[in-house]
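All of the numbers you see were taken from the coordinates with simple rules; none came from a lab. For clarity, every value in this text was computed on a predicted model and none was experimentally measured. Cβ atoms are built from the backbone, for glycine too; each structure is taken alone.
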Structure I
Amino acid sequence: MGIVVERPRLRGFLEKPGRRLLYGRRKTGKTFYARHVLRGYTYFIVRPGGSFYDPEADEEIDVGAFIRLCRALDRVVVDEFHRAPGRLFDALQAGSCPENLVFITSTLHYFRRFTEAPEAPLKGLFASRQVELLSPLELLAHPWERLPGDSREALALLTLYQEPTQVDRASLVDIILSGREFARSLVGEVLEEEDRAYTSRYDAILEAVAAGRERASEIAAYLHSRGLLEQAETGRITKYLQDMTRMGLLQRLPVWGKRRRHVYRHASPLTDIVYYLDARYGFYDLPLPPRFIEKAAWTRLPILVERFAERLLAELHGLIPVRVLEPEELDIALAEYRRLRIVGEVKLTGKTLTRQELAKIEAKLARYEDTEKILVVPSASQVAAETSLKVLDLEQMIKIAKTVHTAS
C-alpha cells in the first residue's frame, strides 16, 4: 500500500463500532487509510451513475442488489456514498443495512444535505469525522527512512508531505513537478464533486492568493487586471471565495484587531507553491529546468514552513491561527477567544543567527505581553547566543510529536 503515515485519532474513530462517516476534500487519504485500518470490511465505491462497484470481485451492481447483499454482510464501507440513489438512504432508515457501516465522501459541504438539513435522510444515524491533510504531528511522528540529513531540507519536505499523495517522493523537484498536474486536476475534481462549474475565475483566484493577494479587494483587482471581472468589486467574487473555502481549497483567517476583516490563503502547501510558480514564472506554460524550479521554490518555502509550524502549535495547544499585520507582520499568531496566546517567528535558514538578529526578533515579539514567544529554526545549533525566546527546532518537534502519538 506504499508509505502509511499513522493517524491515531482517525484510527481510533474508525475502529469504533457503529455507523461512521468520513468526509473531506479529495486526495486527503480517506479511502486509503480506511482500507488500511478496516481490513475485514467489504468495500464498495458508488460510481457517478449510482451503481455500486466491488473492486475485489470486479463486479458492478445496482442499488437493489446492493441492499440485498448488505443484509448478509456485517461490515461494509461505501465510498462516495453521496452518489447513491435515494433508495439506499430509505433502506438505512428501515434498518436494512449493517450497524458496522462506514460511509466516505469527497465533498466538504455538499454531503451536509444528507446529515444536517431538517429532513436529512442520515440525520442522527452516523458519527462523522472530517479528514484533512496529514497533520504536522502525524508527519513528525512517522519513522522516516530517507529524510534529508539537512534539517532545513527535511522541514521543507515534511511541509509538502502534508499532501498525502506526495509522501513517497524524495526530492523537492519531484514533488513540484508531480504537483503541476495534480494541483489543477485536483481543483477540477473538487469542483465537479461539489457540483460547481469549473471556470477560469476559480483558477485565477488560486493564482492570485499564491501571488500574495490575501484580501478580497486585492483578489478582485487581480482578476480585473486579467480581464476576468468587469469591475474590481469584492462583491463579484464573494461567492467564489465562499465556495472555495467550503470546498477546502482556501482557508479564511481573521485579521487580529480588525473586525470583519479576513485574509485568504491556500489550504494545501502543494497547490500554493505550484500556483506561486505559475504566477511568477509561467510554470504551466514554460519548460522550467529542475535547478531553476528548486531555486524558485525556496523563495516560497519559508512561508509554507511558517504555516507548518503554526499548524503544529495550533494542534498542540488547541488555539486558532490569526493574522497579525500591524504594527509588523508576524509569522505565527495563535489566539484563544480574544487573547493572543502564542506569537512566533520562523527562520528557515542554514546560517547561525547573530545576536543582533535575535535582539530584533525579541523586540518585535516583546510588544505582545502575556504570550508565549517562540522562535522556530531548522536546528537549535543555529541559535548560538542567549535568548529569551523559546527555541523550537526540527529535532524537538519530532520528540514532541512522538510523545503525543504515544499518548494517543
Structure II
Amino acid sequence: MRDKILNYVSPNYFYGWIIVAVANLGIFSSGPGQSHTFSVFVGPIGKDLDLSSTSIASAYGLATLIAAFMLPYMGKLIDKYGARKTLIIVSIILGFSCVFFGAASNFLMLTVGFGFLRFFGQGSLMLGCANLVSQWFDKKRGFAMSLMALGFGISMAIHPPLSQFLIDEYGWKFAWVFLGVSTWIIMVPTLYILAWNTPESVGLLPDGDKRAESINDKNEPIEGLDLTQALKEKSFYILSAMWFGMAMLVTTLHFYQVTILTSQGISTDFAANLFTVSAIAMVLFMPVVGKLFDNIPTNFVLTIGLIINCISLLSITYANNEYYAFFYAIFFGINNAISMTMFGYIWPRYFGRKHLGSIQGTGQMIGVIGASLGPLPVGFAIDYIGDSLVTIRYLALYPLIISFLTIFFLKPPPSLTKK
C-alpha cells in the first residue's frame, strides 16, 4: 500500500509535500506535551491532588530539564533507525504517557508524567518531524519548515479549548486518556503508511529537482558533519547561543504576558486575548519567513529574527495601553513564526543531513534548557524587586549581542557546499 501511494503521487507531484503534511500532523500531535495544553490543567490538577501551583510548576520545570538532556540520545536513534520507525514508537509511547499522566495521584507520578510528556511530545515528536522534513528539502527547506510549523499554531487553537471542554464535561483524568488515544489514531497509521525517511531511499532527491533510480546512480551521497565535527565549528556555538536565547525569551513572554500587561493597567481579558492576535500573526507570517530563509542569506534572516525578538521584549515593557499592547502582540506573533521555523531549519542548513539526528537532538536540548530556565529572571524580579520591566529591558540586550555575532561571524563549514 505504501509503494502504491508513493508511485501514484511521485510522477506528477513531489512526495516531499506529503511528508510536510505528515510532519504538520506530528507537530500538532505534540500538543499534549506543550505548555499551552498544560496551562488549562494546572487548576484542576492542583485542586484534585491538593498541590499548589508552585509544586506543579516545580514538577514541570524539573521534568522539562531532565527531558532536555535526553534529547541527544533520541537524535542518535533517529540517525540509526530513521525518523519513521522512531516516530511511530515515540507516538505510541506518547499516547501511553498521556494515559499515565491521567492516572497521576501524587507529586511523584505527576513529575514522572510531566517528564514523559515533555520528552516524547515537546521534545522527540518535534525533533523527529523536523528531521523528516529536513531530509526531504534543501533549497525549499525554509518554506517546507514554515508549513510544518503551522501545526503548532493549530495545536494552540485546538488543544486548550478541547481540553477545557473535556475537563468540564468528564474531568481532567479522562481528558488525558482522550488525548492519548487521539495521538495513536492520528499519528501511528499516518506514519506507518505515508512516511519515508529520505527521498534517496525511494529514488528521489530533495526538493523534487530530479528523479533517479537510486542515489548511487547519481553519485550524490548525503553530505553532513557528525556531532564531533560540528562541535569543532564556531558556527555551532553561535547557533546554540542564538537558539538558547530565542527559546528562553519567547518562553518568558508566553509565561508572563498576562502578568506583565496587567501590571501596566491592561485588563486581564484583553491581555489573554492577545494570544489569539499573536497566533494569527504567527500563522500569516510563517510562509513569509520560510520564503525569506529560502531566498536570502540565512544569517541575515536570523539577524532579523533576533532584532524582532528584541523589539518584542522592549515593546511589552511600554504596553501601557491597548494600542501599544496590540502592537506588541503582532511583533510577538512574528517572533513566534521565526522561532518555530528556525528550530528545524538551522541545523541541516549549517551541518548537512548525514548525521542530522544527533546534531539536531543536541540543538533541541539546548533550546529546551533555555525554555526551562527562561522565566526565572523575570519571576525573581517580580517576587523580590516588585517590577519586571527593567529586567526585561536588560534581557533584550541578549538578542542584540547575538545578532552581531550572527551577521558577521556565522558561516557554514567550508566542507559543505551550501548557499
Computing relative contact order in percent (Cα under 8 Å, 6 or more apart) for each of I, II, the value 25 comes from structure II
Working back from -12500 (helix-only ellipticity at 222 nm (-39500 (n - 2.57) for each DSSP H run of 4 or more, over all residues; to 500), computed), options I, II, answer is structure I
To test your reading of the models, identify which of I, II gives 3.5 for distance in nm of label points 7 Å out along Cα→Cβ at positions 114 and 346 when calculated. I
Top of I, II by distance in nm of label points 7 Å out along Cα→Cβ at positions 178 and 282, largest first: I
If mean count of other Cβ atoms within 10 Å over residues 58-65 comes out at 13.0 when worked out from the coordinates, which of I, II was used? I
Taking distance in nm of label points 7 Å out along Cα→Cβ at positions 2 and 306 from the coordinates of each of I, II, which one would give 4.1? II
Tell me which of I, II gives 17.4 when you compute mean count of other Cβ atoms within 10 Å over residues 154-161. II
Work out which structure the value 59 belongs to, where percent of Cα pairs over 26 Å apart was derived from one of I, II. I
